[in-house]
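As structure tokens, here come the structures.
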Structure I
Amino acid sequence: MNSEFVMSMVYQAMKVTLALAAPLLLVTLVVGLVISIFQAATQINEMTLSFIPKLLAMCAMLVLLGPWLIGIMTDYIHQLLTQIPSLVS
């Protein structure tokens, strides 16, 4: 196992991590921005007003994107497990 192989494995792991986290973080960012604009317009400064909608939006995205996210994870894990024999020899 050489350093190029290790770096390619790290690159793939970071790419999968970004693909899994990006949709959830973007939805949370958009919902937080909308809630912040609403709070600034109405001068309501309640912490739960920003937390609960973000939580609900993230749960909705997990329900909608769950099969796609699991597919990405299983493909990556399958790829890692098939590389194990080449690592031993």
Structure II
Amino acid sequence: TPSTVTVVKDSAGRYFASFVIETGPEEVLPEVRHEVGIDLGLGHFAVLSDGTKVDSPRLLRRAEKRLKKAQRALFRKEKGSSNR
């Protein structure tokens, strides 16, 4: 049985669960032979050795778009008004 369970919801609305389980020394997990190489680049955030491509998060570009829209809305407002 798990001793601790943590459930987290991220900004995209996805849920993640983390379990902490106590095991004894007699329980040995099987060895896993999967190795993955990671190549970090400019076109894609990461390319794995099995061919999987991970796109970059583009956080700065999204923030710049939001700022651009907010600046345009602010420019249209009259200085000294209650809506500025």
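Nothing in this text is a laboratory measurement; each read-out follows from the coordinates by a stated rule. Please read these numbers as outputs of a predicted model, since none were measured by experiment. Cβ atoms are built from the backbone, for glycine too; each structure is taken alone.
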Upon calculation of P(r) over Cα pairs in 5 Å bins from 0, in percent from the atomic coordinates, which of the structures I, II produces 3, 9, 8, 9, 11, 15, 12, 9, 7, 5, 4, 3, 2, 2, 0?
II
Upon calculation of relative contact order in percent (Cα under 8 Å, 6 or more apart) from the atomic coordinates, which of the structures I, II produces 13?
II
Could you tell me which structure in I, II was used to calculate helix-only ellipticity at 222 nm (-39500 (n - 2.57) for each DSSP H run of 4 or more, over all residues; to 500) as -7500?
II
Quick check on the output: 0.35 is FRET efficiency 1/(1 + (r/R0)^6) of positions 5 and 53 (r between Cβ atoms, R0 = 30 Å, to 0.05), derived from one of I, II. Which one produced it?
II
With mean count of other Cβ atoms within 10 Å over residues 13-20 derived from the coordinates and found to be 12.9, which of I, II does the value describe?
I
Label whose coordinates, when FRET efficiency 1/(1 + (r/R0)^6) of positions 29 and 61 (r between Cβ atoms, R0 = 35 Å, to 0.05) is calculated, return 0.25 (choices I, II)
II
Thinking of I, II, which structure, once mean count of other Cβ atoms within 10 Å over residues 21-28 is computed, gives back 6.6?
II
